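In structure tokens below, several structures.
Coordinate-derived values only; no laboratory data. It should be emphasised that the depicted structure is a prediction, and the values quoted were computed from it without experimental measurement. Cβ atoms are built from the backbone, for glycine too; each structure is taken alone.
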Structure I
Amino acid sequence: MNSFFTNRVGNESPEEVFYVSRLLHLEQTEHKRLFKQCKYPWEVLSKIGPYLRETVKRGIKNVCVGEAYIGKDVYIGEGSVVEDGAMILGPAYIGKNVVIRHGAYIRENVIVGDGCVVGNSTELKNCILFNEVQVPHFNYVGDSILGYKVHLGAGVIISNLRSIPGNVKVKYGEIEIDTGLRKFGAVVGDKAEIGCNAVLNPGSIIGRGSVVYPCVSWRGYLPPFKIVKNKANFEISELEEKDDCKE
């Protein structure tokens, strides 16, 4: 399924629909000051790197199970566990009671909130995960914001780069908003659920509490508390029975 959801929300403007607090509960991140004076939530993405370089002081308060690579500009909060084979390049801020599983790859400019799970073969880059986000199995999250208690199923990819050169644009009805960003994946609102092997294409905005079913390829704006289903058509044909399969 390759969809643009173009419905407007009443007569509301893009500024109203994409207002930060409409999508994200800012009390569920220790870094809400990053969003100060942001007209749109994606404007925070260019601020993550400078913010971390200015504020993060190396502090390792976690438990390591086996051996992991932890860069010099990394803070990890109390109660967190980093499993064998994980790599955290930094700059990065990892909150309290986080589980970073074997084979996780956390690149530059990443904020992971309290109680999150970052799983095997999951890659994070220039992104913010609010508290209790789960990205547990084979996920890619680049240049994106995941709200409180967002869950990505196995294999979910958040694509952050257009195939055709140019800035990523966000669509709302007939309006296109130029983000000014060459790389921008998605803003996923609080408690949204993205099913296994779904793809969120560049510039996707997922409203609070919405559900994207497995294997959907989504782009554009999905309002809050909606479900997107992939209604694929299947064809069943006869297959000649082989001799070695006969009873």
Structure II
Amino acid sequence: MIYIIKFVYSFVLPPGLFIVLLLGLVIWLWKKNRRPALVLLGVTLLMYFSMTPLVSDALIGSLERKYPQPETLQGDVIVVLGGGASSGTPDIDGEGNLYGSAANRLLTAVRLHRQTGLPILFSGGQVFSDSGNEADIAQRQLLGLGIPEEDILIENQSLNTEQNAVNTAAILQQTGLKKPILVTSGFHMSRAMLHFKNAGLTVQAYPTDYIASADFSLQPAKFSPSPGAISTTGLALKEYLGQLAARLFD
């Protein structure tokens, strides 16, 4: 019963409320002119399904399943890609924090370092004027987590994945490291692999930061529109467009 209540409640607030209002407009138009009513109904249904976990999980899951985590690591450096940072926010040993995907990627890199002893190269700059410099913040947090300074490399100029790849390739050439293990989110890995290949690097993929559960269950919540599902759908579409751009223009 609680799942039914949650499903109904999802249509009381945005974005579900917008679907209800659009359906009301469809009914009103249907009485006047059925052709535009059918067009609006189609648009409304498209919007509705894009707002549901049923669709968002399917889209993001198709990206996350492309590269499974390897059982055996074969590399001499762990390369971590940034994915978001705040500036001026309080932290235990300074200011600025990695958040969301970037924090999950960093955590995975630390755990891999403790398993392998390999150095960590974190790549990511200050993307926006009011965001933090990802690599600089990562360096401070890695030191705070007990990673030796000599095992930390940073690349703090990149603004996108293409620059991550190009700038990382330059650092690897300077340091003599040749077999990078690439750590990034599962949904981001396919695009990242394309850019690193275009930069002349052969890397071992180690995806992390998964969004979609491996176990699927059909329940009312899967059909409930939510802001989170909208965000995930948009994220997946961005990745597919990014892959297309990497193939066409790199």
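Points to keep in mind about this one:
- Test item: distance in nm of label points 7 Å out along Cα→Cβ at positions 150 and 166 calculated as 2.5, pick one of I, II: I
- Which of I, II yields 2.0 [distance in nm of label points 7 Å out along Cα→Cβ at positions 102 and 134, calculated]: I
- Structure with the greatest value (metric Rg/Rh (Cα atoms, Kirkwood Rh), for residues 174-237 alone, set I, II): II
- Value -0.50, calculated as log10 I(q)/I(0) by the Debye sum over Cα atoms at q = 0.09 Å⁻¹, assigned to which of I, II: II
- Per mean count of other Cβ atoms within 10 Å over residues 78-85, the highest-valued of structures I, II: II
- At a computed -17000 (helix-only ellipticity at 222 nm (-39500 (n - 2.57) for each DSSP H run of 4 or more, over all residues; to 500)), which of I, II: II
- Comparison of I, II - label where distance in nm of label points 7 Å out along Cα→Cβ at positions 94 and 190 is highest: II
- Highest-scoring label, criterion being mean count of other Cβ atoms within 10 Å over residues 22-29, among I, II: I
- When Cα Rg over 2.2 N^0.38 Å, for residues 142-221 alone is calculated for each of structures I, II, structure II gives the greatest result.
- Structure (I, II) behind the derived value 14 of relative contact order in percent (Cα under 8 Å, 6 or more apart): I
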